[in-house]
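Have a look at these structures, which come just after this line.
Just so it is clear, none of the values below were taken in a lab; they were calculated from the coordinates. Given the structure is predicted, the values throughout are model-derived calculations rather than measurements. Cβ atoms are built from the backbone, for glycine too; each structure is taken alone.
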Structure P
Amino acid sequence: MRIIAGTHKGRTLKSPTGDGLRPTSDRLRETLFNILAPRIRGARVLDAYAGTGAVALEALSRGATVAVCLERERRAAALLEANRARLGEESRCMILRDDARRALAVPVAGGPFDIVFLDPPYDLEELAEVTSAAATQRAAGGVLVLEHASRRPPPQVDGVAPSRCVRAGDSTLSFYP
């Protein structure tokens, strides 16, 4: 895994070994940031189910002001911390160790956010509940992006379907305005 563009372009990130973590691929991240490009500069970003932090760190590299990473799993949080330090982004990248469902039920520190990225496990049963909770973290005019399994339809948020879905193999990015 590497940072694709911006101030940290080409820098590598520590990747998970073994099962359990599914980082957003470089290709899918590039697609995501091509779509979000007009929104990145100066943005406040929430990366829920952050894993290695690749999405949050890419956003910072491309000009986001601050990123908050929400990650419960100890192993993933350790990778995220190592990647944040590797890029020298300790001051702009905050890590919250908590269960996403519980953390998203109340305002997350550092919010509201211009971009909320949600990448839960593809088999998460409470996907609709977590997606709706994540939507409450958006600032006015903000966007929620859900990465989910292409085999599953995206949930509605407050009765609204995503405005755009981009499929890349087994993964789909669904954008909620």
Structure Q
Amino acid sequence: MDELTTLHNAIEATFRERLPMVASVESFPELEAEVGLPAVLFALTDIGEATDNGSGKTSLTGRFQVCIMVDSTLSKAALQAAILATEISKILRGQYWDLDFVEEVQDVHAFPDDSMPELAQFVMWIVEWKQVFQVGELEWPWPIEPPGSLYLNVDGCTGIGNEDHYFQPEDLENGVPQR
């Protein structure tokens, strides 16, 4: 299974578990699909580059979006939608989705959305966030170095003329260099 599928499955499972009052929780729903209300529909909406974290995989920043839909004929439907947006924002706080290739959720933003008149039968809120994740196979652009080619220095005396201050990892005994 690829990382994006794994991430979406984890998000969906978390929302289903933490939002039992929601009838439908779906990732990338079909356009004409019938969904129960209230609904939490989410998707990855944008991908950009991210700072390399040194893992050897490709780091990307994803922008995710949740669309909350509540039946507008219900009493206090706008409040119900806002409460769901607040609950989702709480779920997102410090969230990693229990995945080792995902960094903490950042930049959570929630707002009402009435931009589509054809969906006037719903009160809608949007919750967005950014999240860095790593994808792909481990990439190591340097040739494999042979044993004995790595030298360490901890006393700050570095460079030419200070070769006697360096040691090899094999020379460590209980974390102390043996010379």
Source structure (of P, Q) for volume of the Cα convex hull per residue in Å³, computed value 183: Q
Of the structures P, Q, the one that -8000 was derived from, the read-out being helix-only ellipticity at 222 nm (-39500 (n - 2.57) for each DSSP H run of 4 or more, over all residues; to 500): P
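Using the calculated result 2.6 for distance in nm of label points 7 Å out along Cα→Cβ at positions 28 and 156, pick out the matching structure from P, Q.
It must be structure P, since only it matches.
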